[in-house]
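Rule-based calculations on the coordinates, nothing more; no lab input. Just so it is clear, the structure is predicted and the values come from calculations on it, not from any experiment. Cβ atoms are built from the backbone, for glycine too; each structure is taken alone.
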Structure 1
Amino acid sequence: MGRYTAPMDTYTLHQGSAPLLISLPHDGSFIPESIAARLHPSARRAPDTDWHVGRLYQPLAQALGASVIRPRLSRYVVDLNRPADGHALYPGQRETGLVSTIGFDGVPLYLDGQAPDAAEVQQRVNDYWRPYHQALAQEIARLLDTHGRVVVWEGHSIRSLVPMLFEGRLPDLNLGTADGASCAPALQERLAARLEAQSDYAFVVNGRFKGGYITRQYAQPEQGVQTVQLELAQLNYMDEDSFAYDEAKAARLQPLILALLRECVA
């Protein structure tokens with residue numbers, strides 16, 4: 001496939017003062033024209049984006065003084081929450097990949113004969129994946145050096161119904177700690193207690209979404225680096241059909257997310 005030029009601003013990083021880094025690896029929706037031209041028209045909208053999670057988290061991060069890292073590029077360009085070698089996160093289950101050729105509906109993303117070859121996949125890793133992860137690792141190191149501890153909070157969202165990935169309706173809040181391996185037991189207990197203390201939203205801990213590559217890769221609880229993933233069902237803060245942000249729904253959900261984040265900096 002033809003070579004494309006990587007944009008310079010592949011991510012944004014706001015450096016905060018608290019021992020908390022909010023990573024939003026699927027917040028981006030931009031697809032370079034050299035890639036978009038090879039996609040089916042429906043895929044050019046990047047429908048599998050974690051829509052508006054940056055907008056949802058921005059006031060919460062500001063209130064806590066948290067660092068925030070967000071990509072500009074869509075997960076259709078390269079998935080930042082997958083390992084660079086492309087190995088499966090959930091062996092035995094159907095999933096999209098590092099540079100996926102199908103969407104969450106199982107439908108092909110690319111026009112016939114237009115999917116990227118191995119050389120292009122590697123180029124996308126070099127152009128987009130590596131800069132994000134280098135910045136993520138450097139910010140973790142900065143906060144760890146400053147505070148002696150840091151929590152990396154992986155903020156995600158997905159449509160509430162995705163038959164290819166899970167049966168039925170997804171719980172509203174899906175907390176993942178790699179089955180308890182990515183954070184101290186005390187932190188998971190405090191987060192679970194916060195969820196149990198409310199009755200507005202259904203939740204699960206370490207269900208279908210236990211934490212992706214970033215949650216697993218960067219966790220070093222013994223060295224002071226804890227990681228947690230929160231996967232939100234999108235209907236709780238937006239319209240899943242139009243992708244429109246819903247201010248009223250978001251305002252109702254944000255206090256609970258803020259309470260969870262406060263447990264991370266407690």
Structure 2
Amino acid sequence: MQNRLVTNSDNAALNQATIEIDLTRLPKHIAIIMDGNGRWARAKGYIRSLGHENGVDALRRIATASAELGIEYLTVYAFSTENWKRPKTEVKALMSILVKALRKELSTLLDNNIRLQAIGDILLLPEDIQKQLKEVIALTAKGSRMALTLALSYSSKEEILRATRLLAEDVRKGLLLPENITEQVFENYLYTRGMPHPDLLIRTSGEYRISNYLLWQLAYTELYFSPKLWPDFTKEDLLLAIAEYQKRERRFGLISEQLNENS
């Protein structure tokens with residue numbers, strides 16, 4: 001089996017740089033903040049909804065490429081709770097695009113053996129989207145190649161508060177003793193229960209913020225910021241992010257010598 005992927009960049013800014021990936025050291029879980037759809041549309045003189053539609057195309061590209069590489073989990077920030085505050089016309093357009101995407105991309109998910117998942121306050125979504133989402137999740141449930149998780153109507157602060165309330169209720173009922181609450185126990189109350197923490201977070205559009213996304217889960221995640229607007233993000237850009245990830249030493253609070261002793 002080939003353990004390395006070598007490709008030549010056709011990006012002029014990279015000066016025909018060679019991107020080399022060690023396929024034995026891939027991040028197991030990649031999280032992405034898909035930022036820049038609106039700015040991409042504005043720069044081209046388009047309405048914002050066209051930016052979001054092209055953002056769906058980018059997600060198809062990156063999800064397919066991730067599955068082909070061997071990434072096991074891909075979690076993307078699709079719609080935050082703060083996004084509900086946007087102009088009603090844009091929110092309505094986003095919801096319409098989401099319904100169409102769920103229908104259109106079902107074949108892509110099935111062809112690539114990808115199972116769809118969702119995290120967030122899904123009950124806040126329109127009923128037709130909830131129905132469509134449940135159907136696609138059910139139809140792709142056996143996908144074993146990769147889990148694609150959409151963070152929809154998602155807020156990490158809300159997730160942590162929700163988990164705390166659920167945990168407190170179990171303590172009140174006598175189902176759990178306070179002294180038995182550990183990190184592992186707490187994580188069972190999060191939306192991401194059963195998922196590994198992200199190894200790599202990618203944020204596009206040149207912004208350097210986490211934006212209320214997976215705050216608990218990103219404690220030791222490697223962060224990568226791309227200047228590319230999300231609709232322009234390509235497989236090549238994904239490979240660049242992974243190559244940068246593989247250059248880093250993940251110490252998890254230890255020192256290099258301890259890592260070498262344990263290797």
Structure 3
Amino acid sequence: MASTGTTREQFPVRVLGGPTALFEYGGLRFLTDPTFDAPGGYPRPGGRPLTKTAPPAAGPAELGRVDVVLLSHDEHPDNLDDSGRALLADVPLTLTTPGGARRLGGGARGLADWESIDLDRPGGGTITVTGLPAIHGPGARELVEPITGQVVGFALTGEGLPTVYVSGDNASLDAVKEIAERFGPVDTAILFAGAPRFPVLFDGAPLVLDSAQAAQAAEILGARRVVPVHYDSWAHFTEGREDLVAAFTAAGLADRLRLDRTDTGR
């Protein structure tokens with residue numbers, strides 16, 4: 001599906017640490033995977049705890065209004081921690097996986113692959129949010145999901161607006177190719193990266209895109225701007241800022257990469 005946007009004007013994206021980013025789009029304010037706890041450990045049954053290593057750049061009280069949370073999944077604290085979970089009660093709408101919506105209740109709504117919801121814009125018109133396929137690990141979905149759970153990505157489109165892709169915790173370039181066929185070229189891709197790994201899972205293969213795969217995804221999507229998230233603030237993320245710069249430079253895409261905490265879109 002071709003982009004419905006009729007302008008290439010971009011918008012600021014504020015990256016707050018881990019997978020969490022805040023942006024205003026079409027008059028609504030969106031927040032991705034809210035993680036606002038202080039550094040510390042999270043027990044993990046049957047394994048070593050997840051360890052948060054850095055605080056967020058801002059706390060929930062500093063965000064202002066949040067209209068919609070785009071939550072890739074609710075089952076892991078590096079995507080929804082205790083403070084982030086508490087924030088959901090104050091947000092009118094949380095879009096997430098169908099299973100996550102059942103677990104969270106309240107204002108949560110699940111989106112299956114390619115399922116869309118239209119949101120009213122304050123000045124008239126609508127924003128369409130479409131649920132997109134995502135696989136939280138290497139291999140076929142039916143083999144990965146029983147281990148790491150269900151994940152959803154998102155496409156945001158609207159008349160006169162740029163096309164936005166929020167990947168969620170996706171490790172599959174095949175899924176990215178499917179998304180590009182329907183929504184490419186993409187104006188802004190908020191790509192979850194960081195190559196998180198656990199030796200006991202999938203022989204230590206990344207559970208989310210590594211830096212080289214993130215560059216491949218950007219090329220597949222034809223992304224004009226790439227805002228990476230999910231590459232810092234947690235000990236199990238094995239690739240960071242320098243790896244992203246190196247990979248995008250090697251791919252000839254360094255001019256598309258935006259690593260400032262607040263990217264103005266210029």
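Given a value of -9000 for helix-only ellipticity at 222 nm (-39500 (n - 2.57) for each DSSP H run of 4 or more, over all residues; to 500), calculated from one of 1, 2, 3, which structure does it belong to? Checking each candidate, the match is 1. Assuming 0.6 is distance in nm of label points 7 Å out along Cα→Cβ at positions 76 and 236 as calculated from a single structure, say which of 1, 2, 3 it is. Value 0.6 for distance in nm of label points 7 Å out along Cα→Cβ at positions 76 and 236 corresponds to 3 out of 1, 2, 3.
With respect to mean projected area of the Cα convex hull in nm², the largest value across structures 1, 2, 3 is given by 2.
Computing mean count of other Cβ atoms within 10 Å over residues 20-27 across structures 1, 2, 3 gives 26.5 for structure 1.
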